[in-house]
Structure P
Amino acid sequence: MFIVFEEGFIYNRQATINNIENFLGVSHEELNIEVHSNEAGEAKNTAMRDLVRKPNFAKQLLKIILPSKKFRQNLRKSFIKKNMKKVAASKLAKEEKIEIINKYFLEDIKLTEQLTGKSLSNWLK
């Protein structure tokens, strides 16, 4: 069994990836580890968002005009990307966070500590 904790991946990404590659028995690859995932965003223009994401006549027409599915997918991604604006995600107040952890996750955290033999006290902060 191999378990990767978020802290290891965030603070020591390259070593964690090397450990995963070793565990899987695959060759080491040079990877771009400077990624930003799950960045918060919202549409600049909701009409454009709906045009690109929901079924409509324009999309049906584009399927006829542009028969390449890959090209249409890339075009769609480009429109979505250009129509997004970054939004700063609000953080929970420390008291609210602790209340949620204690109410919903405390027992699971304790069980995970028992299973892994690792202290997860930093998850409770």
Structure Q
Amino acid sequence: MRSAGLWSRSTHTPRWRRARARPITRTADRPDHEIEREIREEYGYRARAVKFAALIERRRHPHPPSVHHIYKLMFVCELTGGEAASSTETDAVGFFPLAALPELSTGRILAPQIERLYEHHLNRALPADFD
């Protein structure tokens, strides 16, 4: 099965999302350490960022409108331990095949972005994408 990775469902919306880091300006952590911490806190798993995959400018993709100008740093991560766990921000955690993605939180992630991240997972030699 081609898994599209680890997903969580927000307690605020019934849509699913990928692990994401808080805006970098709120923390002194490196971006790779920030995403590793978020995966642990929101999903229950320990992970290690193994590849920087993309810098995406949100408004250059067909996300719903936003008043914020957002850049997304995307990483390929490997799970190193832990187990699925909900948190105050998530009420469900799961893995889904690429061909059967759940309803997405499109303000955060789009299906073509997931497909591209999967390509980076399969081919770690791909250069990072940049909008």
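Just so it is clear, none of the values below were taken in a lab; they were calculated from the coordinates. The model shown is predicted, which means the values in this text are computed figures rather than measured ones. Cβ atoms are built from the backbone, for glycine too; each structure is taken alone.
Who wins on distance in nm of label points 7 Å out along Cα→Cβ at positions 81 and 113 among P, Q, i.e. which is largest? Walk me through the intermediate numbers first.
Working: P: 4.4; Q: 3.1.
Once distance in nm of label points 7 Å out along Cα→Cβ at positions 81 and 113 is worked out for each structure, P has the highest.
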> Upon calculation of P(r) over Cα pairs in 10 Å bins from 0, in percent, for residues 65-104 alone from the atomic coordinates, which of the structures P, Q produces 23, 22, 16, 20, 15, 4?
Replying inline: P
> Hey, helix-only ellipticity at 222 nm (-39500 (n - 2.57) for each DSSP H run of 4 or more, over all residues; to 500) derived from one of P, Q reads -15500; which structure?
Replying inline: P
>> When mean count of other Cβ atoms within 10 Å over residues 9-16 is compared over structures P, Q, which one is greatest?
In response: Q
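With relative contact order in percent (Cα under 8 Å, 6 or more apart) derived from the coordinates and found to be 34, which of P, Q does the value describe? Before the final figure, lay out each step's value.
Numbers: P: 21; Q: 34.
The value was obtained from structure Q.
Which structure, out of P, Q, was Rg/Rh (Cα atoms, Kirkwood Rh) derived from, given a value of 1.12? Working shown, then result.
Working: P: 1.12; Q: 0.92.
Value 1.12 for Rg/Rh (Cα atoms, Kirkwood Rh) corresponds to P out of P, Q.
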> Given that distance in nm of label points 7 Å out along Cα→Cβ at positions 33 and 57, derived from a single structure, equals 5.3, which label among P, Q identifies that structure?
Replying inline: P
